[in-house]
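Asker: The following blocks contain the structures, represented as structure tokens.
Every read-out reported here was derived from the displayed coordinates using simple, explicitly stated rules and does not represent laboratory data. Everything numeric here is computed off the predicted structure, so don't read it as measured data. Cβ atoms are built from the backbone, for glycine too; each structure is taken alone.
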Structure P
Amino acid sequence: MQLDYRIRYASLSKMFTAVVSQQLIAEERLQPDGYLLDYLDIDFVVWDERIKQITIGQLLRHTAGFDRSLTSDPMLESEPWCPFRLEGLGQLVLDHEPGSRYAYSNLGYCLLGQVIERIEGKPLQDVFVERIFAPASVTTVQPSRKGVFAKDEVAYRFQEPEYRQQLTAMPYDSMLATGAWSGTAADFLQLMSAAFVEGKTLSGLSRRQLLEVEDKCDTSQWRHCHGSAFHTYQSAADMANFYWRDGSLPGVTSFAGLSGGGQLVVFIANSRPYNWIPANDRLGLFLYQNFVWHRDD
């Protein structure tokens, strides 16, 4: 591993989708309480009428009613119906009432990507370059491609039963809004700084709105309170809030965090334990305990 080696960001890529969504909200071209189907503007019949009630804000917060712990994640299929065959949305039955509970969803962010494309009238990749990468002066972030390793990419280590082909076989063309992007840890840190510290890609109000969680949510519980881009955690009253998100693919561990005091941390590794969620939780808590200052520091 070297600092200038390329590595896949996995679900850290969702930050790009969230940031652009918030930019469009600030421009009043997108409404958090606007209905998904109104923005997609596709004429198809839905089996589950509740799909008509899904809002943009619910997609951002992972509360739209999709739950991959109860039904399969369509974004992990070899050829997902989102984003190229959106009529597949009409065939779904939601797992929960929209807005009723949090359940992490790749599908929700894929649908957000399609909303962004329709508003901007251009491919999502071009939107990210113009709205996020170029203002932050980052030119090396690029999407992964199915079956391809970049020449400057790291070598990955896999823990059984996972193996190299699972990483290369991911449907990256369908994952631009959810997990296709790669670059260095320094690249991602620079993009985080541009959005949440320097204000190059987000205004102060937009940053605050993107980091907000529900008032009643207990932020002392890890992986419990999710806003429109990050989880929020605060272990004690004298500690700053910690806004974080993580990602994982076969052979990849990724984590990024932002403290209420403006500190940034990005950790990306070329391996992951097969049972990765508990490992990521330990990693995130370690980074919080060692890198986040007390409020009075």
Structure Q
Amino acid sequence: MPLEDDFCDIIKKSRMGQAWSVANVARMTGLPGGDITALERGVRPPDRIEVQALAKALGLRPGPLEQIAIEKWEPVAQPPTTCVERIQGSINGYGVQGYVVHDGVEAVLIDTAYNAPAMIEFLSTHRLRLMGICLTHGHADHAGGIDQILKFCEAPVYLGTEDVDLLSWRPPSAQLKEPENGQTIAVGRLRVHCMATPGHTPGGICYRMDAESQRICFVGDTLFAGSIGRSNPSTLYQTHLGSVWTQVLELSPEYRLLPGHGPATTVREELEHNPFVSNH
């Protein structure tokens, strides 16, 4: 699976997160504004001098940015886990993924993958009792279809309070639960721990699971392999970076990170290869 973000996505996210115009970055780097715009649009690949100049101006690590832009780094493929099923979907052709965490009897969903029928089919086929829907944030590609799932089986919906207004369909108030930072959700023999990670959205949540040798964190759009999600609104950019540095990447290096888009990665890989981890 290719990276969710390439060089052009990364530099544009960083520039916009810092509320800098192309002209600002041109002055800081000495690069022509037209060249920066072309690079952000992916019109042509950058050379190493451009990568280094932009990394320095934007506060990104030049080595990892070169690895992505020029050396085409990708994370090592992660093998499947026995207690996690990835469900893929798409919204207007844009791929998204959610996950079913289960112990063979009970299950929770981590986002909906905008594919409620596939989620329902997996639960039904494997005769799993749904204990909750854990939303990393309220965007439609991650939360769309919760109404269909709740018609199939009533269950609490966990979502940060600040993201409730992002939902296109709001569950009854009795079913809507605000996960507290550090809260544990029981899933049969498994335990899912809630981590407040605002930044991609104001109420963003990641979900950590420590299942014997399978240490996993479901990161939604807080982090992608080699990148981060777009900060919404852009004024949350520094908050977003803080969530990545002090929450997600403070986990042990062996933790697998399962995002809402793009390939899985690990804390170890991101500490080595993510350009946004510049001041950690």
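Asker: If relative contact order in percent (Cα under 8 Å, 6 or more apart) is calculated from each of P, Q, which structure is the one that comes out at 18? Numbers along the way, then the final one.
Answerer: Details: P: 22; Q: 18.
Here the read-out was taken from Q.
Asker: Another question about this same structure. Taking mean projected area of the Cα convex hull in nm², for residues 182-221 alone as the quantity of interest, name the structure among P, Q where it is greatest. Each step should come with its number before you reach the end.
Answerer: On the way: P: 4.1; Q: 2.9.
Structure P comes out on top.
Asker: One of P, Q was used to compute log10 I(q)/I(0) by the Debye sum over Cα atoms at q = 0.14, 0.16 Å⁻¹, and the answer was -0.95, -1.18. Which one was it?
Answerer: It was calculated from structure Q.
Asker: Further question: If you rank structures P, Q by distance in nm of label points 7 Å out along Cα→Cβ at positions 142 and 230, which sits at the top with the largest value?
Answerer: Looking at the calculated values, the largest one is P.
Asker: Something else: Tell me which of P, Q gives -0.96 when you compute log10 I(q)/I(0) by the Debye sum over Cα atoms at q = 0.27 Å⁻¹, for residues 46-101 alone.
Answerer: Details: P: -1.28; Q: -0.96.
Computed on structure Q.
Asker: For structures P, Q, which has the highest computed value of distance in nm of label points 7 Å out along Cα→Cβ at positions 6 and 94? Walk me through the intermediate numbers first.
Answerer: Details: P: 3.9; Q: 1.8.
Largest value of distance in nm of label points 7 Å out along Cα→Cβ at positions 6 and 94: P.
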